[in-house]
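Novice: In what follows, structures are represented as structure tokens.
All of the numbers you see were taken from the coordinates with simple rules; none came from a lab. Keep in mind that what you see is a predicted model, and the values were worked out from it rather than measured. Cβ atoms are built from the backbone, for glycine too; each structure is taken alone.
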Structure P
Amino acid sequence: MTPATETMEPPTVSTGAAAKIKNVGVVGCGLMGRGIAQVAAQTGYKVRVHEQSEDIFKKGLGAITKSLAKGVERGKLDEETKTKALANISYAGSMADFADCDIMIEAVTENIEVKKAIFKELDGICKPECIFASNTSSIPISDMAVVTGRRDKFVGTHFFNPVPIMKLVEIVRSIDTSEETFQTALDFGKALGKITVGAKDTPGFIVNVLLVPYLIDAVHQLEIGLASAEDIDSAMVNGCGHPMGPLTLLDFVGLDTTLYIADIMFAEFKSPHYSAPPLLRRLVNAGYNGKKAGRGIYDYSSK
């Protein structure tokens, strides 16, 4: 969930267990879904993307086109790679269009009921050997797999934003995930040019279980008047060598997203490390969700 300043590089060609994957389905063409679709298409996979309407899909495709064009401008991609990647992406007008996909990646809103409904529908459409994967950043994989008849073929594939730039993918294995499915997902992530790590199926996985307490503690320190937001961020950037301070990072990630994840982890672990400070909750209730909303810890409305 961390933004990056790295440059885009072309992914590698599929090898190993992931070679059996030819067709990739993606549900959701928002920030994460379109990023996943882009890197898969760049690698050479045929990618079908479903959204609530074709207009929303076209908006996402426009963002992919812009992203690829920037890669060409910076010399990280050539024009041929851009053209081929775009040709590999098509619109799935209905879930039925995913019938022959080898892996289905869900990248919709972080709402378990919405995700479960999607997987339950796909379970009756996709071929039996198709792997199901969720891009969730906090919801236990087993809680979604339970609505399907393929718990052994269900994993978490937690990509990080922005997907074309960030190297990491957390591959999350539930108690039912088979060794073959887990290994295929690891190899698939590597085929996309990512660094893959295996994670236990607990809320937050590896990164968020460590990152979220850091972010919410920064809000707590701001709330009690330890220092100004600017000085807290400056201290961590210049004192610890972080690329950005915790409060700036929080605005990039989204205050609402962080609060949602924190609440899930607090409910699971009952640890004060994950207890969101009142200031964070008040800001979210007011709609100040970060940079995407024009205001969070900082005000972006004039920029």
Structure Q
Amino acid sequence: MEIKTVMVIGSGLMGAGIAQVAAQAGYNVIMNDVQMELIDKGYNTIAKLLEGRVRKEKISSAERDTILGRILKSVEPEAAADADFIIEAAFENLDIKKSIFQKQDNICHEEVIFASNTSSIPITTLAAATKRPDRVIGMHFFSPVPVMRLVEVIPALKTSERTVKTTEDIAAKMGKETVRVKDVPGFLVNRANAAFRAECFKCLLEGVASLEDIDKAIKLGLNHPMGPFELADFVGTEIGYNVFKTLYEGYKDPKFAPPLILEKLVVSGDLGRKTGKGWYDYTSGEKKPRTDLKI
């Protein structure tokens, strides 16, 4: 089946990025979420990023308009009836993701593939919630999606080779490189990255260096574009917290136990840039050290 229309469920940081690269690749895109306000916010983010590319003369104004013209906004789950490929990019919560796939299972025609952008939840668990386990797959993008080149492709227990190949072809058309990864909690990159971040948390709590100096050292010493705490704020502290929870529940390894200070940030509603505070303070419009964070 030729893939012409991709539906992206979830219009946050990841969902908007996926919608953008899909539209840039020439696909018709249905941008779906529970509220039009959320969709508009994601759409405006795409428009802003594309305008930046126009200013840098990477694309023309006509190309920008063509890309945006491929994106249809819809709050109706039934819009999935027109889709050939579904990419779920909702909140990192098993019940929410299962509910989405169960609902779409009754709407989409039987050939449609369901891909999840989950960063840690086992794909087989999601596939088991549908009547099409051979057409459910993990398609894990990295943030920011328009910039990061990698997509982890994670087959579930019953995922067909045809589903895997179709997903890899779509990712390639989006300009991404893919790696096939076994369906285990956290997959590959987040499993390794969580262990790395856990060690950074330990260094912070042991007073090895300040939060700001840890970020600085990792950027300059390992050539990372962002330090672990900066990155956590960019993605959302609750995302990292849920990844730790999934890994700990999956492996029962103490190194993946969610750090208490991270849990406190999430419980306090300090989710990073999106809320104005996380590991850093962004309320002034700039990133500044927090003076009220008790470590």
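Novice: Using the calculated result 11.6 for mean count of other Cβ atoms within 10 Å over residues 53-60, pick out the matching structure from P, Q.
Specialist: For mean count of other Cβ atoms within 10 Å over residues 53-60, the value 11.6 is produced by structure Q.
Novice: Starting from the value 4.2: which structure in P, Q was distance in nm of label points 7 Å out along Cα→Cβ at positions 93 and 173 calculated from?
Specialist: P
Novice: Output the label of whichever structure in P, Q has the greatest value of relative contact order in percent (Cα under 8 Å, 6 or more apart).
Specialist: Details: P: 17; Q: 13.
Biggest value here belongs to P.
Novice: Could you tell me which structure in P, Q was used to calculate FRET efficiency 1/(1 + (r/R0)^6) of positions 85 and 149 (r between Cβ atoms, R0 = 25 Å, to 0.05) as 0.80? Write out the running numbers ahead of the final one.
Specialist: Details: P: 0.15; Q: 0.80.
Going label by label, the one that fits is Q.
Novice: Consider the structures P, Q: one of them gives 16.1 for Kirkwood radius over Cα pairs in Å, for residues 101-236 alone as calculated from the coordinates. Say which.
Specialist: P
Novice: To continue, here is another question. For structures P, Q, which has the highest computed value of distance in nm of label points 7 Å out along Cα→Cβ at positions 61 and 213?
Specialist: Ranking P, Q on distance in nm of label points 7 Å out along Cα→Cβ at positions 61 and 213, first place is Q.
Novice: Of the structures P, Q, report the one carrying the highest value of FRET efficiency 1/(1 + (r/R0)^6) of positions 21 and 261 (r between Cβ atoms, R0 = 30 Å, to 0.05).
Specialist: On the way: P: 0.55; Q: 0.30.
For this comparison of FRET efficiency 1/(1 + (r/R0)^6) of positions 21 and 261 (r between Cβ atoms, R0 = 30 Å, to 0.05), the top structure is P.
Novice: I have 0.20 for FRET efficiency 1/(1 + (r/R0)^6) of positions 77 and 205 (r between Cβ atoms, R0 = 35 Å, to 0.05), calculated from one of the structures P, Q. Which structure is it?
Specialist: Q
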